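Quick heads-up: structures coming right below.
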Structure 1
Amino acid sequence: MSPTRLSTQQRATSRRAALAEARKNRRPSRLGTKAGSADGPDFVLEPDAGFPGLLKRTWQHAAEAPDPGTAFDVLLTLGGHIPARVGLRGLRVPEEVSAKILFGRSWRTGDPDARPAAGGAPGGAPGAAAGGETAFAGEIALTTAGRVAVRAPGEAPLAGGETLVDGVLRVPWSAEELASYRREIGQARALDAQAVTTCRRSLDAAGPDGRAAMLEGLREAARRTAPFFFYRGAKLYTNFRERNNLTGKTLWPGHPDCMLSSLAGLPLELWPDDDAVVVTCLSTYVRSGGYARIEEVNGTQVSVDHIADLLERTRERYNALPADPGAAPVAPAYGAGIEPLGRLAGDIADRRRRLRPDVLLYREIHGPLVHKVERTAGSPGPSCRRSVDAVLGRLRARLPVEGATFADVAAGLRSGPEWLARPHGTFGTGLESLVHETVDAVRDAIGADFAMSRGMRSLPRLITAMRAGDWAEIAGWDLPEYFCCVVPSATAQRLFDDTRERLADVAWAISARMQYNSWHFCAGNLPGGPVVDARDYFAPPGIPDIAHYSDQHHNGHVAARVRFSIRSPQAVRVLDRTFRGFIDLRLLRCEGEPFDEQDLLAAHHASGLIAGATSGAAALAAAGSDAEVTAFDSRWHWAAIVDGALERAS
């Protein structure tokens with residue numbers, strides 16, 4: 001038998017042993033020690049780490065503000081950590097009217113993110129604060145969900161109906177302001193009631209089968225997307241925080257506490273008004289771009305006018321982008337009711353599918369409220385080109401590749417991919433070497449504290465299972481079947497006790513989490529069936545994103561200080577199937593300035609190269625190569641970071 005090939009039995013035995021070892025998932029600093037022998041956890045988060053700490057600091061800053069208008073702005077933006085327009089969209093109808101009258105703030109007019117003049121409204125502080133008589137003593141406060149709460153005239157004190165971070169700040173109302181509120185609140189409530197009627201009419205027209213399809217579609221969306229939360233009036237809908245009332249990680253599909261499940265089979269006249277609006281609006285918005293659209297309402301109120309505004313902004317943006325020949329511009333929603341919005345959503349989805357391939361959509365994520373905004377990337381500028389040139393120069397110096405652009409390098413890989421399956425440098429395969437060198441180069445070029453890329457260890461096993469149509473086999477694979485190469489910067493050590501050992505542990509914790517992400521997305525690319533459908537998975541990501549202040553909710557993000565990040569997922573072609581989100585390239589910064597769009601463009605070019613190389617390796621595997629990825633486990637991260645093995649090799 002050739003020394004380079006093992007029998008099927010030997011390979012199976014060694015694989016089982018390797019997987020058994022990998023499942024221990026020990027951090028590098030504990031390699032060789034007995035599991036469970038440590039006195040306690042190596043690192044314990046402070047009680048107010050992440051989001052609780054941000055809320056506490058925000059409240060302190062608001063309490064120290066010189067006037068109610070400035071305090072309101074601090075609470076609205078969580079001290080500058082989210083855009084004002086997001087906070088404004090989270091206000092209930094009475095709060096929205098109050099904010100407009102007292103502070104001149106509204107998402108409906110002007111630039112909602114423009115900071116107001118000192119004192120709040122254009123005329124200064126609320127009228128009573130300027131020496132007039134107080135007609136009503138209002139309040140503002142911060143909820144534990146990160147929403148600014150406003151006590152409007154005629155409402156009970158906030159402490160009786162909201163879970164507050166601390167106390168309340170008093171806001172005096174003048175007689176003139178109170179009169180304005182009386183005029184505007186009636187109209188605002190009438191419009192909201194009209195929207196409820198509109199949603200109920202739409203649900204009635206859909207019939208029992210149509211309503212059942214809406215509920216099932218939203219239940220599936222809740223299962224297959226990242227956790228979300230939003231409001232309808234005073235009610236919080238969430239599978240993310242506090243008491244869950246939607247299907248997700250806590251409530252299984254069909255759980256009676258899930259609002260969507262509780263409505264199934266219930267006569268429409270017994271549906272609560274708030275639930276009717278949520279089901280109608282979210283079902284409509286999802287039509288415009290898939291399940292991920294729900295994350296674009298995180299932290300805000302779900303209402304007909306909010307959804308209409310989001311659709312109209314998207315329509316205008318898509319119409320300005322180049323599309324396939326013959327793709328007509330999307331017309332506005334003519335007429336009242338949900339049906340025109342539904343048609344608009346469908347037209348937007350069609351336009352989105354027909355955008356030219358060179359159009360890059362991405363999402364901007366505001367971590368404190370996990371609110372996502374779809375953006376369109378502009379053209380590469382000087383900073384992007386400098387980063388790209390630096391990465392390409394590194395790759396040409398260290399890998400058998402040529403080309404002045406990523407497209408040139410990718411073309412070379414397609415014409416001569418054989419070296420990807422052969423040993424290269426200190427790695428068992430050229431693919432591993434390319435992944436590491438690309439990650440390392442991008443990290444340096446863009447100035448990140450960590451860079452990483454993930455994928456599947458055995459493309460040959462994947463191809464064997466696909467040819468057999470054994471989708472249950474693929475769905476049943478465990479985390480060790482996947483890998484993630486994490487490379488910290490030379491200065492990242494200072495952020496983690498200034499020790500290489502702690503840095504290696506953090507890098508491996510990140511790697512293990514990214515293995516989970518690969519596992520979590522893979523099944524979303526498989527044909528449906530009982531085994532696959534029952535499997536926990538998220539819809540694979542299709543577009544890149546930039547995140548701001550992500551060190552808030554996820555304990556792993558808090559521990560690893562993931563403040564700013566870029567994620568660029570890419571599809572990989574394996575046999576006749578496209579696996580979306582099969583690989584990605586991520587960059588993290590723990591402090592300093594956030595990443596920008598030009599950084600994202602450079603990273604996206606680089607991740608496309610890794611995806612192209614992975615597709616090339618898959619083609620080699622389909623032709624008979626048995627090369628697998630064996631690097632990037634916990635021992636590798638220890639050797640690379642603590643022992644400096646890669647530094648010596650370079």
Structure 2
Amino acid sequence: MQERLILKRMVSTLQKFSFETQNGEHYLAQNPNIYYQNKRPSFKGITYSEQKQLPSLPIPQLEKTLHNYLQTIKPFCASDEQFEKQKLLCSEFSRNGGPELQNRLIEYANGKRNWLSKLWDNQAYLEYDDPVVPYVSYFYSHKPLPISHKIVENDPLVKATAIISIVARFLEAVKDESLPAEHVKNAPFCMNSFHMMFNNCRIPGPEKDTNVFYSIYEHDYIIVALKGNFYKLYTHSASREILPPAKIWEQLYTIINSLRGSIQEKSNAGIGTLTSLSRKQWAEACSALMANAVSRESLETIHKSAFVLCLDLDENPVTLEEKSRYAWHGDGFNRFYDKPLQFFVAGNGHSGFLAEHSKMDGTPTLFLNNHVCKKLHELDPEKFVAEIRNPSSNLDQTPEHLSFVVTPSISTAIKNAQENFKKVVGQHELRVWHYVRYGKTAIKNFGFSPDAFIQQIIQLAVFKYLGKQLPTYEAASTRKYFKGRTETGRSVSIESAKFVREWENPDIALSQKVENLQASIKAHSAYLKSAADGHGVDRHFFGLKNMLRKGETSPALFQDKLFQYSSTWLISTSQLSSEYFEGYGWSQVNDNGFGLAYMLNKDWLHINIVNKPEFSMLSVDKMHYYLTQAAEEIYDALNEEHQLKAKL
């Protein structure tokens with residue numbers, strides 16, 4: 001149990017405490033959270049105040065899931081006979097095998113507020129062996145600040161100082177639990193992910209990874225990465241008072257001008273690139289590092305830190321594609337991919353963010369990054385720069401370089417990791433579709449859900465490109481439930497199949513095409529709402545499969561090729577939008593398809609297109625072309641239809 005040995009070495013001086021929200025996780029600390037909360041006059045305790053009220057994740061009814069499945073599979077059936085076979089498979093499953101698995105799942109869920117949580121975290125993330133970058137982690141690319149903020153935007157140290165200061169103050173709000181619980185349509189959303197954001201790390205293991213969480217009250221520092229080295233930068237004074245931006249800037253200046261360049265620093269460069277390896281390979285290298293007391297202490301320092309900020313002073317990304325690649329994977333050298341929160345600042349001041357995905361999804365990190373960018377825009381640039389360059393007193397805590405003992409085997413592992421990283425990243429193509437003719441304002445004026453609308457653009461573009469639809473995944477948030485994460489929204493429907501097929505038929509009247517579009521949008525919105533309510537088919541099937549016991553034969557339905565194909569996500573999509581971003585994305589889920597991460601903004605639409613062309617034989621450039629064609633044709637058709645109705 002190599003991962004347990006790694007953790008044991010790290011926790012010997014700390015106690016294990018359960019999170020107050022009873023989320024099944026533990027944090028390591030000298031004292032429990034309440035010890036520090038009682039000492040904070042500003043503590044409010046409202047962030048998690050509604051967690052107890054959240055409903056448990058439901059288990060859908062078996063017959064309902066099978067009915068919904070048949071609706072989603074019909075567009076992929078080449079004939080009536082093939083669909084009849086699917087109906088027979090579902091009928092057989094509902095009589096034999098299915099009810100027993102359903103009963104086992106109900107029994108398994110008994111006493112659990114979220115029956116899916118542990119199964120999903122392990123099998124979707126922690127048991128996944130491929131490198132987390134580029135395959136799992138997701139990024140945001142921040143928009144440049146306005147010209148009025150040029151003095152901040154163009155100076156990487158000033159920009160980095162501002163980001164660190166803003167995030168540190170956000171963390172103070174997390175400590176005070178002063179962030180109110182999010183509500184959607186008067187229903188509270190689970191805030192569990194805010195427990196999972198700061199002062200923690202993913203830990204590699206030979207069989208599966210783990211996560212280690214530390215007290216957010218006891219480790220008042222972050223890690224700065226520079227030239228492949230790591231430095232401890234303090235965000236608070238020795239008396240736990242948050243430092244002013246001037247003290248942050250002075251530490252960054254010290255790192256760049258005083259600590260950087262030593263022989264020791266050069267010999268330590270590149271440890272972070274080991275986090276780009278497959279998880280089993282990284283576990284082996286991590287175990288070797290942990291065997292040395294100096295390296296172990298440095299790794300623990302990184303794990304305990306609030307977050308990481310990477311300074312890439314030699315990088316100057318300009319185009320949207322360059323900026324996306326910069327935030328998505330960077331050079332693989334000046335990074336530590338296992339940290340949940342990692343911010344970046346390039347030499348030209350461009351900034352971005354990367355999230356490790358195993359314990360939290362995108363909405364909390366979207367909230368954080370939107371807050372950071374908003375606060376950056378609200379800065380008085382001249383005043384801010386004047387303050388940070390004229391500190392009122394000397395530093396009482398200076399930044400520290402983290403040392404590692406790099407043995408010949410570790411050195412070889414670093415070299416191999418760098419070569420492998422370049423190879424893996426080089427297999428991916430990326431193109432950004434940034435469409436400025438219209439955005440969600442115009443879509444709403446047509447009376448449509450912007451999310452369902454852009455899904456129709458995607459479906460039509462794929463059909464134009466390939467002459468068929470592909471199984472399409474859209475992430476639906478289930479945060480209305482305790483520890484809710486996501487459910488699959490199946491974007492291909494009977495209605496979408498009719499829409500794309502008849503759209504390309506010149507003999508179909510425009511009014512009929514628009515009617516088909518409306519029906520497809522309505523069907524998509526209905527399925528996504530059902531999925532957000534916990535009634536999609538995919539997580540339910542996932543749970544039922546997990547109820548199979550060793551030696552039992554998998555039901556014929558689960559073995560069916562069309563059943564398996566329907567959940568082979570050749571088109572993987574998800575939306576996270578901010579007016580302050582100019583990029584958001586991640587990898588394709590299946591190497592034979594595309595990853596399409598999209599943003600819906602007031603006046604523009606944005607899709608980050610990623611694939612592996614050598615595997616899929618598909619082109620990001622062609623997908624880009626067909627997305628534009630689909631968006632243009634749909635908009636023109638709606639305008640024409642609107643004008644025709646106005647004349648009547």
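Throughout, read-outs are computed from the coordinates displayed, never taken from laboratory work. All figures in this text were calculated on a predicted structure; none of them were measured in a lab. Cβ atoms are built from the backbone, for glycine too; each structure is taken alone.
Of the structures 1, 2, report the one carrying the highest value of distance in nm of label points 7 Å out along Cα→Cβ at positions 386 and 498. Working shown, then result.
Values: 1: 3.0; 2: 6.7.
Top value of distance in nm of label points 7 Å out along Cα→Cβ at positions 386 and 498, among 1, 2, belongs to structure 2.
For mean projected area of the Cα convex hull in nm², which of 1, 2 scores largest? Write out the running numbers ahead of the final one.
On the way: 1: 32.0; 2: 30.6.
When mean projected area of the Cα convex hull in nm² is computed for each of 1, 2, structure 1 gives the biggest number.
Figure out for me which of the structures 1, 2 the number 2.0 belongs to, where distance in nm of label points 7 Å out along Cα→Cβ at positions 58 and 554 was derived from the coordinates.
Working: 1: 2.0; 2: 2.9.
Working through the options, I get structure 1.
Determine which structure produced the value 22.9 for mean count of other Cβ atoms within 10 Å over residues 474-481, calculated from the coordinates; the candidates are 1, 2. Before the final figure, lay out each step's value.
Working: 1: 18.0; 2: 22.9.
Checking each candidate, the match is 2.
If relative contact order in percent (Cα under 8 Å, 6 or more apart) is computed to be 12, which of 1, 2 is the source? Of the structures listed, the value fits 1. Given a value of 1.7 for distance in nm of label points 7 Å out along Cα→Cβ at positions 50 and 506, point me to the structure among 1, 2 it was derived from. Only structure 1 yields this read-out.
As an exercise: distance in nm of label points 7 Å out along Cα→Cβ at positions 114 and 570, calculated from one structure in 1, 2, equals 3.3. Which structure is it?
On the way: 1: 4.2; 2: 3.3.
Of the options listed, only 2 reproduces it.
Between structures 1, 2, the greatest calculated value of distance in nm of label points 7 Å out along Cα→Cβ at positions 458 and 490 is seen in 1.
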